Structure P
Amino acid sequence: MKKFKIQKVSGAALYVMLAVTVVILLLFFFGGETPVEQRVVADLSMSEPAQTDTLIYWMYILLGVTILVTLVAAGYQLVTGFIDAPKATLRSLLGFVMLVAILVVTWAVGDTTPLVMPGYDGTENVPFWLKITDMFLYSIYILMGITILLIIGFGIAKKFK
């Protein structure tokens with residue numbers, strides 16, 4: 001009975017978010033153009049939909065809801081896991097700790113030298129954002145390498161079973 005209620009609530013939430021997304025997309029594509037004097041694009045001859053900000057804010061909201069639901073679900077699963085099987089839960093927590101360790105190490109090796117970008121006058125070419133970018137790039141490289149090694153390793157191990 002509880003599972004059925006959860007499915008109804010999550011299904012309703014999905015349909016509400018889908019309906020709002022469709023309305024915002026329709027406004028974005030068919031809501032007209034921003035007046036030329038209010039455009040923020042560099043080339044004023046390019047079109048700029050009037051509802052661009054609405055679409056971007058809706059994507060931020062969806063991202064925030066996704067992160068919140070993921071963290072709450074992970075926390076709930078962690079708490080119930082500790083109640084049911086503490087050793088197995090600690091073992092699964094090891095993966096999270098290793099990910100945090102990778103992020104810390106890749107943050108530490110990130111470069112803070114400002115990039116030379118002709119024509120760029122933005123404020124993101126500063127050490128903090130450069131280190132964040134390096135952290136994500138290096139982390140992706142490391143995790144992709146680990147994934148490839150695990151695929152190869154498990155393939156070889158399967159042949160010897």
Structure Q
Amino acid sequence: MKIYEERILLKEYGKSLRQIAITGHGKIKPALLITNDEEIKPEDLVRKYCRRWIVEKGISEQIDFFHLNRVSSSMVIKVDFDLTMTVLSHNLYRLLAKNLPGYTHNTSTSLFEKFVSNSGEIEISHDTIKVKMKKKRNLPALLTEMEKFQNSVLPWMENKKIYFCGASSS
């Protein structure tokens with residue numbers, strides 16, 4: 001990452017400001033920071049803004065993927081419910097990402113496409129429930145994560161054990 005700093009003057013503001021351009025951060029265009037803080041080191045300013053950008057990215061993702069700006073009703077109860085479900089969904093996707101090595105920085109949209117949007121078969125016998133998921137490029141990572149749930153007893157399903165595997169055909 002490269003940082004370039006210069007002083008600029010905004011007519012309306014009447015004082016000199018610091019403008020910091022950041023390149024080599026994985027984006028095509030440089031990021032620009034403008035501040036009147038003369039004391040903070042450029043490195044510390046970039047770290048401070050990185051945390052803010054992560055929050056903004058999360059909000060943007062919730063709006064895009066979870067349709068946060070398209071709530072189902074103008075009624076307060078439904079709006080509160082929509083917001084609660086959106087935040088819950090977002091956090092569940094973050095937990096999934098946290099438990100999948102190499103996928104921690106994936107967006108909810110990406111996680112949905114790679115892991116959730118899949119078909120398969122469910123076989124229920126007298127003592128087991130077998131979930132056979134369609135073969136997919138990222139299925140091995142998901143099955144590795146699901147190993148901790150293998151043979152879990154489901155009391156609400158007459159104490160049947162659950163088993164996850166890849167389908168024999170795609």
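Any read-out appearing in this document is the output of simple, stated calculations on the displayed coordinates, not a laboratory observation. Since the model is a prediction, treat every value here as computed from it, not as a measurement. Cβ atoms are built from the backbone, for glycine too; each structure is taken alone.
Please state which of the structures P, Q yields 0.00 when FRET efficiency 1/(1 + (r/R0)^6) of positions 34 and 130 (r between Cβ atoms, R0 = 25 Å, to 0.05) is computed from it. Here the read-out was taken from Q. Taking FRET efficiency 1/(1 + (r/R0)^6) of positions 42 and 98 (r between Cβ atoms, R0 = 41 Å, to 0.05) as the criterion, the top-ranked structure out of P, Q is Q, with the highest value.
Could you tell me which structure in P, Q was used to calculate Cα extents along the principal axes in Å as 66, 54, 33? Derived from P, not from the others. When helix-only ellipticity at 222 nm (-39500 (n - 2.57) for each DSSP H run of 4 or more, over all residues; to 500) is calculated, the result is -11500; to which of the structures P, Q does this value belong? The read-out comes from structure Q.
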